[in-house]
Structure P
Amino acid sequence: MGIFDFFKRKSKPLMAKKEVKNAATVIHPFIKQCEFLKEEFGLVVPQSSIDCLIRFNLPVDHYYYSLFWHFDNDFLEVFYNEKFIQWVVDRYQQVHGADPDLKNLQDQLDEAKFEFNLRNDSFHSNTMDFDLINQCYAEFKASGEELMITLNFDYENLLLNTELKGYVGQNYPSFNGLYKTTAGIQYKQLEDFKLLEDIIQNLLDEKEKNKNFPF
């Protein structure tokens with residue numbers, strides 16, 4: 001066997017392996033969509049949510065799936081905690097005195113929670129000044145703390161950060177038990193956290209038992 005025949009025979013299996021490898025690297029459309037969301041909006045979908053939504057193979061218009069295909073910053077909602085509210089009130093008092101009227105600050109915080117920009121990691125509105133809140137948020141993060149940044153599915157919210165990212169918290173409407181007051185400021189909290197995967201699996205189980213169950 002000549003040397004050219006030897007190299008010709010050796011090259012065939014290598015090409016076959018390369019073809020198999022290329023055939024196996026098909027990227028799921030939802031992974032591509034998540035890459036787009038990250039690049040365009042700064043939205044990082046929790047990996048556990050990506051995995052389960054692909055595995056369950058939901059239709060694109062499904063309640064828990066469609067939002068990712070029609071995302072807008074309006075779907076974001078931030079949830080404050082006691083430490084952050086106290087931080088903001090302390091800064092507000094430094095500017096406006098020890099016993100200020102907190103109505104304006106309450107209005108700002110109520111509005112800001114729906115005006116978060118992931119890409120800029122800040123609160124932004126064309127109609128309201130969030131400079132103080134953004135200052136406090138930057139200081140809060142620099143201290144190692146986080147606020148819950150979520151995707152709003154009407155009465156449920158998927159957490160995008162903190163140790164609960166990938167979990168869904170219940171955001172019951174007009175339920176006073178979810179409201180907390182710190183330093184004169186009222187704010188809403190989430191409760192009953194469950195993994196998105198578990199919620200969808202429970203719905204599928206119900207659908208299996210009851211064919212008329214809406215899913």
Structure Q
Amino acid sequence: MPADGDGGTDDSHDDAGDDRNDPKPEADDIVLTLPDELRAAFKDPMGPVYTDSEQLRKELGSPIVAVGDVVTRHLTDAGARPDLAVVDWVTERETLPAADRPEIEGYDTRIDVTNPAAVLTDDLLAALRAGVEHDGTTVIVVDGEEDLATLPALVAAPAGASVIYGQPGEGMVHVRVDDAASERARGLLARMDGDHDQAWSALGVEPDD
């Protein structure tokens with residue numbers, strides 16, 4: 001399921017507008033990898049698709065988790081700033097111009113992580129858990145790609161939360177977190193290659209029996 005400042009933050013980081021994307025970032029803490037045969041399972045939207053930010057805003061639960069730069073910008077512009085935003089300055093494999101990037105100044109916490117394409121790192125999984133558990137607002141800035149972050153976000157987020165991600169060429173997908181959505185996401189993660197117990201631990205959930 002593709003997803004398409006510093007004032008007020010409690011950490012010291014580089015300028016929020018920096019271009020963090022290395023075309024091939026490396027990570028030594030890869031936990032899960034998306035196998036080629038599973039890619040088709042990620043093509044269909046996991047929830048209703050919206051093209052109107054105002055209409056979507058009326059349907060949102062709490063907390064709001066946005067995965068993707070364009071989704072984060074649309075929600076922010078509509079007055080529904082996410083409680084947790086995950087951005088990577090890229091949409092549909094193209095680097096976003098600075099003018100099109102979401103405004104991330106003013107979040108309480110900024111977490112910078114590395115996460116190459118088609119994998120999930122411990123760095124990103126732990127950041128998602130921290131962001132969900134944080135009482136204030138959090139932005140996760142990914143060096144690499146955040147396209148797979150929707151699944152662990154659905155597992156880590158509490159019931160009633162809204163997870164929104166971008167569906168290229170269609171719009172914004174809204175998934176209200178409940179047992180069914182969480183289990184579906186967990187099932188897809190379980191089909192990825194890697195250390196699933198480590199993934200569940202990083203997300204703060206119980207391992208599979």
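Taking distance in nm of label points 7 Å out along Cα→Cβ at positions 88 and 184 as the quantity of interest, name the structure among P, Q where it is greatest.
Comparing P, Q by distance in nm of label points 7 Å out along Cα→Cβ at positions 88 and 184, the maximum is at Q.
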Next item on the list: Given a value of -0.36 for log10 I(q)/I(0) by the Debye sum over Cα atoms at q = 0.10 Å⁻¹, point me to the structure among P, Q it was derived from.
Entry: Q
Checklist line | helix-only ellipticity at 222 nm (-39500 (n - 2.57) for each DSSP H run of 4 or more, over all residues; to 500) derived as -14500 - corresponding label from P, Q | finding: P
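Throughout, read-outs are computed from the coordinates displayed, never taken from laboratory work. Every value quoted in this text rests on a predicted model; they were computed, and no experiment measured them. Cβ atoms are built from the backbone, for glycine too; each structure is taken alone.
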